[in-house]
Structure I
C-alpha cells in the first residue's frame, strides 16, 4: 500500500474513533425578559426547579428537549456532570412527592426557540449557531 493511502486510512479511522463533535450549547431567554446574563448556579436552580423566578421577579418558564436527544445529554453532562438516568430519577422523585413538575420536553431546537420567543419568561438551551434575534444568550456551557 502506498503511504498516501495509509495516511488517508488513518485519518478516516481517527475521525471514527474520536466520535461526533460536541455542539457549543448556550442557554437562551426571551429577548424581552430583561435578563442579560446568568451564572451557572442561576441556570441550575432554574432548570432543577429550585428557583421559579428570574432575579427581576419574572416567572421563569424552562423548557427541555425530549429524552435521549443528543443535546439534552450534552447539556446536563456539561451543566452538572450527570447523565440522563440521574436527571430523570431526580424529576421522578420531585413529581412523585408532589413538589414540582418537570419542564415540558420538546422534540427539536426549532420548537425550543419558538417556546422561548413566545413566552416572556421562556428559557431553554440550543446550539450557539441557532440562537437568533428572538432570544438572548445568557450563559454559555463549557465543555
Structure II
C-alpha cells in the first residue's frame, strides 16, 4: 500500500515491557503521534480546527500485531487516508521496524463533530478536499 506520509522515531525505554518489546498499549499512542504529525504535514491545524468549533472523535481503532518492536530501534510510521465520507474518514497506518519489515498494521475511524455535541457533523470543505486528495 502506498502511504502519503511517513515519520520516524526511536523506541524509548519507558515504552517497552520486561522483554524489551514495545508494550501493546503504546501502539495507540504511536498512532496518535503519527496522526497529529500527518495533520501538520497536510496543512490541517487541529488547534485552528478546534478554535473554529470542530473536533475529530475516534470511532474505532483496529490494530494487527505482526512483529515486535524493540527498545532503541528506529521505527517508521506510515499514514494514509483509506476512505472519506461526508462526516467521517478512515486513516490507515503501517509501522515498520528498523529492518523495514511491517510490524503493525492499523486503522482508525474518525468522525467530525462540533465540540461538545458528540454527534457527526459534515466535514468542512477545505478538510474534505484535502482528505480526498490524499486517498491511498
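Rule-based calculations on the coordinates, nothing more; no lab input. None of these values were measured; they are calculated from a predicted model. Cβ atoms are built from the backbone, for glycine too; each structure is taken alone.
Tabulated data
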| read-out | value |
| --- | --- |
| Origin of the value 12.8, 32, where Rg and Dmax of the Cα atoms in Å, for residues 78-125 alone was derived from one of I, II | I |
| Winner on FRET efficiency 1/(1 + (r/R0)^6) of positions 22 and 86 (r between Cβ atoms, R0 = 25 Å, to 0.05) once structures I, II are ranked, highest first | I |
| Which entry (I, II) yields the derived value 10.5 for mean projected area of the Cα convex hull in nm² | I |
| Parent structure of the calculated result -12500, given that helix-only ellipticity at 222 nm (-39500 (n - 2.57) for each DSSP H run of 4 or more, over all residues; to 500) is the read-out and I, II the choices | I |
| Source structure (of I, II) for relative contact order in percent (Cα under 8 Å, 6 or more apart), computed value 28 | II |
